[in-house]
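Below: a set of structures, written as structure tokens.
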Structure I
Amino acid sequence: MNRVAVLNELSCVQQAHNSWDVTDLVVQLLQVVRDLRPVLMDSNPVAHSRIWTSSLAAGTTLYDWVVDKRTDNKDIRLELLRLLTAAPEIKTMFGLPKLRCEVDGTEVSDSGVEGATIGKMERNWESMLLSFADAPTYSTSPISVHIINGEQEEHLDLDNLTAASQVSSYRRVYEASPKHIDHDNENSFVSPMDLNASDAQAVLDRGIRYGRKIIGKHDGRYYIFMCHLGMSFHGYRAKSHEIPWEIRRKFD
């Protein structure tokens, strides 16, 4: 895994006043997930099993809301059901709890937040939280996690998404560079880019970060992308010997 999104059950704090409010919160989160698919290379967000029993409204868990057939939002309920069912269980990944983690002075050990923290620390995940809107503690980004491991203490920041408008700042954008336009000049010292813009964007989305580079593979060929401004990247076709073996192994 590289970029990993964690559904944040701690953002379910009964902030909805009724079932319509719950629907609005769910729709907002689902849109974030849809827009993030290219960033996550189409992998599913992970979650803590406690998310099923978390409540966006008093007296109603997410499970209750999903299975409630009295409401007419069937498509939304089914989409959330598929999302939660497909979400890998983060607790089984790490055998939580492992650390004492706090957010704003409140312990959050044995949670999706702790899982995202451990993933970032131990597995070099680019962890991000996906939180339901209007939860006071999780309404901003980043979220600062205070980590206590024996006598050692440190702080770690986790990106936190609550609205689709935030996604654009996390998606890499391909912009062609004139100097890498594909050509047949064998004497050129400039490596060409032989992909069209659409394919190059797809390869960039699926690429693996290696230092300052993003490395991708398409139809047996490797490509290197370099950031030239913000989240904008240009790229070119690379030779196999330019790609570190540990990266080639991840693609093979």
Structure II
Amino acid sequence: GLAKIFTASFTVLPDPSPKIEWQTSYLTLMEQYEGYLQANVDASSEGMYVHNRGVGLPTGELTISLSGANPNAFTLSRTTLPSIAAGNRENVAVRPKLGLSAGTYYATVEVRDFTNGLTTSFDISFTVSKALVLNYADLRFMQLPEGYTLEFLEFVDQVKSVRVENWGVREVDVRMSLSGANPDAFTISGASKSAVTGDFDIGTLTSYSDQTFTIYPKIGLLAGTYTATVTLRDQNNGFTVSFNVSVTVIPNP
């Protein structure tokens, strides 16, 4: 038989279907401190783009929603978007809500195209840090012998200076109290004590200012281990921070 060789060519056209995609898979918003203001929220907001990466057809109308661990901690500038033509994009701003307490908040931002059965999402996080910051997380004094004196504590560097800083944007009026098992086992100086409440007045701190007070084991403690919790509270906004303090006194040989 006869055989004939010929060349055939054809073109494979790209899939014309729309393809929706966020510009990132994870977004961390700018950290703020307790009491942050609307201006701080605006600075923390991020505009995110939804792209139609397809080369042919437009998307349908898009729906934007929040889910995950803390969806109520965020707001969206838009919850629906119009159809996006191939190669185009639309912007959605994501903001943290005002009034969140200290902690880290997580959510998922999802966009859905119900017309074409498409969905894509990205995760978001936002951290609120405490406005009141201390130079101690916990304070453990060295082991002391019975009969120690204030002069001895000063000599061995056991009169400790505690610095309170206001890293937030709001003015704070700070009071301090001792609680726990042995609040009377420690002496505070550098702060006046209320005869009514027993709290200590640390003072008013404007944004990014600080104040100090000193703390040391009470003179005359008998052998034993003593613990307490030192709590500082802002009277204006309710911000708090605390640390634990402890000391062990041993009998003289």
Q. Quick one: mean count of other Cβ atoms within 10 Å over residues 172-179 came out at 18.9 when computed from one of I, II, so which one is it?
A. II
Q. A value of 5.6 was derived for distance in nm of label points 7 Å out along Cα→Cβ at positions 60 and 220; which structure in I, II was it taken from?
A. I
**Q.** Computed 20.0 for Kirkwood radius over Cα pairs in Å - originating structure among I, II
**A.** I
Q) Out of I, II, which one gives 16.8 for mean count of other Cβ atoms within 10 Å over residues 44-51 as computed from the coordinates? A) II
Q. Given that P(r) over Cα pairs in 5 Å bins from 0, in percent, for residues 52-91 alone, derived from a single structure, equals 5, 25, 27, 26, 12, 4, 1, which label among I, II identifies that structure?
A. I
Q: Work out which structure the value 3.1 belongs to, where distance in nm of label points 7 Å out along Cα→Cβ at positions 68 and 132 was derived from one of I, II.
A: II
Q | Which entry (I, II) yields the derived value -8000 for helix-only ellipticity at 222 nm (-39500 (n - 2.57) for each DSSP H run of 4 or more, over all residues; to 500) | A | I
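Read-outs: derived from the displayed coordinates by stated rules, not from any lab. Not measured: the values here are computed from a predicted model. Cβ atoms are built from the backbone, for glycine too; each structure is taken alone.
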